[in-house]
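What follows is calculated from the coordinates using simple rules that are stated; it is not laboratory data. Just so you know, these numbers come straight off a predicted model, no measurement behind them. Cβ atoms are built from the backbone, for glycine too; each structure is taken alone.
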Structure I
Amino acid sequence: MKIKNMKHLILIKYGELTTKKANRKVFINMLARNIELLLKDFNFKLNKDRVRMYIEVEEHDISLVVEKLKNVFGIHSIVVCYPVNTNTDDIKEKALSLLKEKKFNTFKVATKRADKSFPIPSMEFNNMIGGHILKNINCKVDVHHPDLLLQIEIRREGTYLYTEEIPGLGGYPVGIQGKGMLMLSGGIDSPVAGYMALKRGVDIECLYFESPPHTSIEAKNKVISLANIMNQYSGHIKVHVVPFTKIQEAIYKNVPDSYIITIMRRMMYRIAEEYGKKVKCKIIINGESIGQVASQTLTSMAVINEVTNMPVIRPVACLDKLEIIEISKKIGTYETSILPFEDCCTIFLPKHPVINPELVKAKEYENYFDYKMLIEECISNIEVITDLKLDHYSDLL
């Protein structure tokens, strides 16, 4: 990387990725791939090594690129830095010009000397740069609580100066762990579960169960809108819409009232597993939270889970509702989730659903109708939506 021709540079710090050893390169390459996809509409140059990633962009695009990078999992922090050649005079000049543009009363210099061939120890260099600033700017040093922190990284390829470090999302690069099938409803919990799975490096595809005419087009488009919001953290989410009407009506007609939800969820899990395998998903993800509703007691979960051998991940299982709501507001899904359009989990909700279902009874009741044929019909008629742009659906919300 040629430092002398650069005016601005974005430096990426990896965070959790640095805990990896032999396979760290795989994680970094996945992060680079995700960033390159995200920035495909920008003119940029990306370089990477084991400890840092450097993105050179046009000066007028810096703020836009930083906003994009804030939504990328696998990034610990984002730094807009100023590269200089590694000699004392150039570093002094750049430090002074950089701080002259800032408003502050107190400051501190922190040097990280990764290139040990640089002859001046970090503490001594801090004092040297700090003294130069004090001579030319009316300010004071405060090593404990400075208004401004000037950080200097001295590396083999050059030296980087910066005064701000923007927190990233952390976690792992999306896709590094493979793919999961998110059972996405229109509620608050499942989008949060999807976000949390993405943070652990799981790429997601979404499965939505619709039951027209019992559920509305607004309910479907609400889910597409939620997927679009989550897509800012992924970039390639698909929504698979399951035509669930016939199964749901068969359950309602043939199954005792208290077991309707239990049997319905068992059918959903069967479909999620079979279809998930077709699109190469390794796990099922959902927004179940222990004890929140009748189908989410431990007994219910065990009976419902019995139909699948695919691992089921419940990222929000041990969070209370207020914690889930807080995350949904942070990631931007809350306002959409609370729109008043019912999904198929609520339209046939019995007054007194069983909270401790018996597996023997569940198996008996679901054999009151030919669910295998209905499941096959569902899967063969799934609609796949890849274009999640909000402007296609906002007029229906």
Structure II
Amino acid sequence: MIIRPKVRGFVCVTAHPQGCAAHIQEQIAYVRKEGSVKQGPKRVLVIGASTGYGLSSRIVSAFGSGAATIGVFFERPAGNGRPATGGYYNSVGFEQAAHKEGLYARSINGDAFSDEIKQKVIDLIQEDLGTVDMVVYSLAAPRRNHPKTGAVHKSTIKPIGASFTGKSVDTDEGVISEITIEAATGREIADTIAVMGGEDWEMWIDQLKAGGVLAPDATTVAYDYIGPEMTWPIYTNGTIGAAKRDLRAACSRIQSKIGDDGGRAFISVNKALVSQASSAIPVVPLYISILYKVMKQMGIHEGCIEQIDRLFRTRLFGGVDPHLDNDGRIRIDDFEMRPEVQKAVADIWPEVTTENLAELTDIAGYREEFLKLFGFGLPGIDYEARVDSELSLKE
């Protein structure tokens, strides 16, 4: 079939297999250019491995450390005349590249919240790897079927305590508008914590350890975001922020469970980037568009692969100091949060209108990065040619 981008709201409902594979190759090329990651992990489990920071973590592990990797995700394969999701094609492209280099790479496509998938992963590790020495938790999902209670929890993106009114952008139409979001109810807060908080991460570590497949000196990391004050009402002080605070609490509990054996648990606070998740958060796409403009002008812009490569090389491995902040977190958002960067963003923010959006922000770069998530806009790909959409993972 011929596959073209079809954007609906903050999601592209089509994806291009060759484009996704090309995007994987771009990231692999960057990691190879940087060289090997000293003392990097060798047997890695990535939970939420098909897009964004999770995918980059798998790429850096494999092509920076030569690691065997297992990726867990929930993506739709092609069928009924529809292409697969971008995350599915990303994972196929990663597997093909890894296998070509003789690297072990297996993927499990299913509900990572379920006990069934956890056990399936444990069985695979026992059979093929013995143990894993790194667990990356990078799961972003809109809902969770709780494996113990059977309850269905749905996450929401809302402020807490009071409604919020602020500036946002329709990234497709390029229109600036003011939006108002009502405050979350207690149930919505609790549900968002259940989906995006730390309980599932802790369950994974508990079950991996109980199954004897977590190496004594394993490192585990989960990803977080804080951002500037202009985004706090809808993010840090909102329902997502409540979930992230729960994630941080889980990190402390995990450290207490694995620390005596030499294990390490970290929260890494990462930079704001274009992703399927961030595209759904009001205010954030406009902030990212301005941020990209500023950081590119200053020569310090990073994408997912640059962020995770730096995290692995300069904070997690090679005997380096992880440089924890006062709350015990790694801050790989350090470039974003430089005072001069934030001042420049704050100066632009009130001046942006629909008419000057293209001039004052990098909305073009935002759109380009968004489409690349789904395999579109990659050089060397003939998007008018028919392609085989029915690609399969080696499960």
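Using distance in nm of label points 7 Å out along Cα→Cβ at positions 337 and 353, single out the structure from I, II with the greatest value. Spell out each step's value before the answer.
On the way: I: 1.7; II: 3.5.
Once distance in nm of label points 7 Å out along Cα→Cβ at positions 337 and 353 is worked out for each structure, II has the highest.
From which structure (I, II) was distance in nm of label points 7 Å out along Cα→Cβ at positions 25 and 369 calculated, if the value obtained is 5.6? Numbers along the way, then the final one.
Working: I: 5.6; II: 2.4.
Among I, II, the structure yielding 5.6 for distance in nm of label points 7 Å out along Cα→Cβ at positions 25 and 369 is I.
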**Request:** Supply the structure label, taken from I, II, corresponding to percent of Cα pairs over 40 Å apart with the calculated value 11.
**Result:** II
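Tell me which of I, II gives 1.5 when you compute distance in nm of label points 7 Å out along Cα→Cβ at positions 33 and 273. If you can, show how the numbers build up before the last one.
Details: I: 2.9; II: 1.5.
That value comes from structure II.
Identify which of structures I, II gives the largest calculated value of mean projected area of the Cα convex hull in nm², for residues 57-256 alone. Don't skip to the answer; put the middle values down first.
Numbers: I: 16.9; II: 14.3.
Top value of mean projected area of the Cα convex hull in nm², for residues 57-256 alone, among I, II, belongs to structure I.
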**Winner on distance in nm of label points 7 Å out along Cα→Cβ at positions 9 and 161 once structures I, II are ranked, highest first** = II
**Message:** Among I, II, considering only distance in nm of label points 7 Å out along Cα→Cβ at positions 113 and 225, which has the greatest calculated value?
**Reply:** I
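For which of I, II does FRET efficiency 1/(1 + (r/R0)^6) of positions 89 and 129 (r between Cβ atoms, R0 = 25 Å, to 0.05), calculated from the coordinates, equal 0.50?
Numbers: I: 1.00; II: 0.50.
Derived from II, not from the others.
Have a look at I, II and say which one yields 17 for relative contact order in percent (Cα under 8 Å, 6 or more apart), as calculated. It would help to have the intermediate numbers written out before the result.
Numbers: I: 17; II: 23.
Working through the options, I get structure I.
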